[in-house]
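*Asks:* Please find the structures below.
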Structure I
Amino acid sequence: MAQLVTNPLHTALQNAVRTVNPLVDDIEQRVDGSYLHFHSGTVWTGPAARRFDEEFAQHRSRVRTASDRILSDLRQTLARTPPEVTEDEARKIRIRYSLP
């Protein structure tokens with residue numbers, strides 16, 4: 001039986017999750033902070049502010065949806081990717097995805 005080695009794609013996906021997760025958290029916190037600040041009532045009021053608030057809420061929702069999808073896709077792909085492969089498979093994966 002062929003010797004198994006660490007799957008470079010599995011490692012790359014783990015690194016991607018570790019990199020993307022805090023970035024997504026930061027984006028969501030910044031959007032939420034601005035959203036809450038806007039809703040404090042001290043930033044802007046009136047009809048134009050209400051229209052802006054509706055658009056802001058939609059954009060905030062899109063950010064959350066996109067963030068969730070990105071992380072979900074990464075995690076699902078990671079779960080489907082074997083942590084070990086044969087040395088030949090690892091070499092082919094490194095070539096295909098330009099991995100070290």
Structure II
Amino acid sequence: MNASKGMTMQKVRLTGRLICRSEADIETLRTHLPEHIRLTTAEPGCISFNVFQSDNPLIWHVEECFCDKAAFEFHQQRNRASTWWASTADIPRDYEISGLE
């Protein structure tokens with residue numbers, strides 16, 4: 001009998017903002033974002049990943065969806081070891097995460 005039969009995996013969603021403080025922060029995002037998106041969307045379990053500049057050039061919206069907690073946690077671990085994280089760690093983030101319950 002399949003142990004997971006009848007169980008549904010809960011998608012994990014992250015929504016929020018990157019809050020730039022300067023033109024230098026904006027340039028850092030523009031420089032590193034294409035590779036970050038490429039690597040993230042290639043990850044197993046990544047359903048969607050969008051980062052885009054709002055009408056306020058200092059605010060960037062982030063929308064992520066992963067198939068389950070394991071995929072999200074893999075992304076977080078890979079992300080923390082990436083050039084993206086090293087380059088953008090000082091840019092404030094305001095995120096909400098659902099689906100980790």
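*Asks:* Matching task: 16.5 is the computed value of Kirkwood radius over Cα pairs in Å. Pick the structure from I, II. Provide the component values of the computation, followed by the final result.
*Replies:* Working: I: 16.5; II: 14.5.
Working through the options, I get structure I.
*Asks:* If you rank structures I, II by mean count of other Cβ atoms within 10 Å over residues 13-20, which sits at the top with the largest value?
*Replies:* Top value of mean count of other Cβ atoms within 10 Å over residues 13-20 goes to structure II.
*Asks:* Could you tell me which structure in I, II was used to calculate helix-only ellipticity at 222 nm (-39500 (n - 2.57) for each DSSP H run of 4 or more, over all residues; to 500) as -11500?
*Replies:* Numbers: I: -27000; II: -11500.
Source structure for this number: II.
*Asks:* One of I, II was used to calculate relative contact order in percent (Cα under 8 Å, 6 or more apart), giving 43; which? Working shown, then result.
*Replies:* On the way: I: 65; II: 43.
Derived from the structure labelled II.
Any read-out appearing in this document is the output of simple, stated calculations on the displayed coordinates, not a laboratory observation. Only a predicted model underlies this, so the values are computations on that prediction, with no experimental measurement involved. Cβ atoms are built from the backbone, for glycine too; each structure is taken alone.
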